[in-house]
Structure formats: C-alpha cells, structure tokens
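Take a look at the structures listed below.
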Structure P
Amino acid sequence: MSALTNMEGMNMRYKLPRKYTPVVFAFYMSAVMALLMCMVIVAINTGVDGHYFIRVIQAYALAMPTAFVFLQLVRPLVVRLVNATVAG
C-alpha cells in the first residue's frame, strides 16, 4: 500500500456521511453569514475602533447559533421556493 493510498483512506475516515450535508451546509453558511453581518452591523452602529473586534465577537456569540437554528427551520421553505423557481 502506498503512502498516498493510506492518506486517502485516512481522509475518508474523518469525513461525515453524505446524509449530514444539509446540516453541515447550514453550519458553514450560518457561520460565514453571521460573521459578515456582525462585522457590518457593529461597524455601522458603533464605529470601528480599538474594541471593534471584541464587539463583533460578542455579537457573533449570539448571532451564529441563532442563524444556524433559523437556517434549519426555514430550509424546507427555501427548498420549495428554489424548486418552484428553477427549471428542471
């Protein structure tokens, strides 16, 4: 067995099963979008100064789990909307 084949086997061991794709997608999407939104909203509301990133992280601590839960809740509606909008 070559080293490359062995490494490929190791990578597969650490991946989640495909059935978790919607949950993983929601996790990453909520993580990225909540961070971007927190950065923009905190900058608009309080400005950018020496404590900007502390305020962003404080806002993110609430926003990320909230976004994740709501993404899970609205996913069925969004899937139906996409299916009604996109051909095929």
Structure Q
Amino acid sequence: MNLENNASGKEISVTIHTEFIKLEAALKLANAVSTGGEAKNLILDEQVTVNGEICTMRGKKLYPGDRFAFDGRTYLITIHASV
C-alpha cells in the first residue's frame, strides 16, 4: 500500500499492484474505512463517488486513473511501477 499526497495536495494516491481493485477494497486500502461492512454501508448509502458520480456498486472495478471520493477526500488509483 502506498498513500501519498499528489503535488496538488488535493488527492491521495492509492497504489495497487494488480490490474484493478474493487471499490469496497479500495476504501479499505486507503484507510478511509476500517471494515468491509463500513465500506458496504457507506457505498449503499450513496456517500461515495467514482469519477464524480455517486456509485452504489461495492464491486465496481477501479483502474489506474480512476478517482473515488468520500468524506471530503479524493483518492486517485495508481499502479505500482515494475522495477
């Protein structure tokens, strides 16, 4: 897991090591929530956006370049560069 502020200071980078990550898992990876149940409830309560639109799909696949937002913070999905 790699969380770091982007140069703009407005987005938090969430680095993944796979092709995609599901929204529920991304919330947990970003430490935006502490449990999967909490993530599920927030998503179903329409409190999370993906690329600027409310998303109620827990299994929504997020790819590098996608953004999700919750609780006033915006997260950017990035891919880990192979060494």
Structure R
Amino acid sequence: MSHIAIPIPNLPGKQNIDIQVIINNEVKSLHYKGELFYWDECENPTGHRADCISEMLTKHDPAWTVYYIGAPTDKFVPITFVDRESKKWMQIR
C-alpha cells in the first residue's frame, strides 16, 4: 500500500478525520480519528510508558484500530486510529 502524508492542524481534543479518495475511478471514504493520551491518566503515571499506552488502549473503542503512534511529549502521546472498515479496504488493495 502506498502512503500519502496529509498535515492535520493541531487542535485540542479529539479529531475526527474523514477523507474521500478516488483511485482508478473507485470512490472510497476513509475514517480516522486522532486523540491525545495523557500520561497522568495512567494508573501508574511514573511507570514504563509502553505499559501506560497499552493500558490506555485496552479501554479504547474496539471498532477502531491503532494506525499510528506519534512522537510522545512529556505530557501526552498522540495516537491516530482508523475504523475497521477503512483498514479492511486498504489491506485488500
């Protein structure tokens, strides 16, 4: 699968991102969402950050799957999700 990078403005809170693509005259809507996960929301905020991310993701909506984990800061880690239907469509192409 090829990739295209599209800059998304940094806005507070959750970001729902809908993209319509046309590939070889086939139109498809892809659905993403971006969220910031704050370290202080972990059960053990001073523990290993990988464990913290894993803990936070276990509470996430299973209709969405992790697409990309961004660069963490001292306060949060940005994570982009894709809905399962969009992911299936991308994988069969």
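All of the numbers you see were taken from the coordinates with simple rules; none came from a lab. All values derive from a computational prediction rather than experimental measurement. Cβ atoms are built from the backbone, for glycine too; each structure is taken alone.
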(message) Suppose Rg/Rh (Cα atoms, Kirkwood Rh) works out to 1.02; of P, Q, R, which structure was it derived from?
(response) R
(request) Taking FRET efficiency 1/(1 + (r/R0)^6) of positions 18 and 34 (r between Cβ atoms, R0 = 25 Å, to 0.05) as the quantity of interest, name the structure among P, Q, R where it is greatest. (result) R
